[in-house]
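Below, each structure is written out as structure tokens.
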Structure P
Amino acid sequence: MAVADNHPSRGFYSGAALAIAAVMFVGFSRNYYLRTWLGTRVITFMVHVHGLVMTAWVLLFVTQTLLVARHRVDLHRNLGIFGAGLAAVVLGLGVFTITRSIERQKPGADSSIFIELFIAFDGFSLFVFAGLVLAGYFIVDDGRSISG
């Protein structure tokens with residue numbers, strides 16, 4: 001079923017994506033984006049990497065949403081290939097960050113406790129994220145796969 005050009009959902013999804021980006025900026029402005037000017041604490045290299053990667057992910061999300069709203073699904077698909085690679089980086093960085101957090105809080109935890117803590121420390125969210133990215137990559141649109 002085709003969506004009319006003036007369908008309200010186009011504005012809703014675009015607005016929601018922009019709102020998410022704005023909330024991210026405001027939420028992390030003090031300790032990340034505007035940290036230099038506000039004089040807050042020094043952050044590590046890995047925090048910078050995390051901030052850059054997650055900022056790139058949210059900007060990609062906004063871009064992808066706006067491309068679909070403007071009927072540029074061709075560009076959306078092409079950019080989606082980059083998005084799949086970026087998603088892999090997000091997942092790897094997420095595993096690294098959660099693992100380091102557990103190691104700091106529970107040094108020497110045995111493997112069964114480590115697995116429980118990993119899941120408790122947003123590990124489940126990473127699995128959901130991976131599933132949603134895979135679903136988005138392999139979704140069928142108009143009878144043909146976006147991935148191929």
Structure Q
Amino acid sequence: MRLTSNAFPEGGEIPTQYTQDGPGVSPPLSWSDVPPNAESLALIVDDPDAPDPAAPKRTFVHWVVTDLPPESTGLPEGADHVTGGHGHVGLNDYAHARWDGPAPPKGRHRYIFKLYALDRTIELEHPTKSEVEREMRGHVLAEAKLIGTYERPR
């Protein structure tokens with residue numbers, strides 16, 4: 001599988017409009033080469049550099065989305081709340097069921113967008129990352145990753 005965004009390249013800077021220093025809308029994402037036997041897709045976006053990339057203490061979760069249709073090819077900009085029966089938005093580490101963009105307290109952080117093709121659906125209304133990972137265990141057919149970075153303006 002392949003995961004990309006036309007808002008930033010692999011390893012590139014996430015534009016301010018997708019962060020808490022801007023409007024904070026979710027970035028557009030596109031994917032391809034989903035296995036034909038996939039039943040659903042799951043997306044997890046987290047920051048492994050929290051709170052300080054020089055001494056990370058935890059991985060901070062910014063977005064959890066499950067049960068995306070396997071025939072879908074992406075999410076448009078501003079798909080902060082997945083609607084219309086196309087997926088469930090889980091709880092991030094702000095305890096919000098939405099995208100909460102980057103707001104690193106110190107230094108340049110990496111934001112890892114991970115897309116998983118699953119042989120089942122998760123069917124939990126607002127799952128946490130750990131609940132999704134538990135439900136995915138043994139059911140991942142393929143995965144793709146996209147990394148963006150962000151450092152707050154001084």
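When FRET efficiency 1/(1 + (r/R0)^6) of positions 40 and 136 (r between Cβ atoms, R0 = 35 Å, to 0.05) is computed for each of P, Q, the one that comes out at 0.50 is P. A value of -24000 was derived for helix-only ellipticity at 222 nm (-39500 (n - 2.57) for each DSSP H run of 4 or more, over all residues; to 500); which structure in P, Q was it taken from? Label of the source structure: P. Once relative contact order in percent (Cα under 8 Å, 6 or more apart) is computed for every structure in P, Q, the highest value turns out to be that of Q. Assign the value 1.00, calculated as FRET efficiency 1/(1 + (r/R0)^6) of positions 72 and 120 (r between Cβ atoms, R0 = 41 Å, to 0.05), to the correct structure from P, Q. Checking each candidate, the match is Q. When mean count of other Cβ atoms within 10 Å over residues 16-23 is worked out for each of P, Q, structure Q gives the greatest result. To test your reading of the models, identify which of P, Q gives 56, 42, 23 for Cα extents along the principal axes in Å when calculated. Checking each candidate, the match is P.
Only the coordinates and a few stated rules stand behind these numbers; no lab work does. On a predicted model such as this, the values are computed, not experimentally measured, just so you know. Cβ atoms are built from the backbone, for glycine too; each structure is taken alone.
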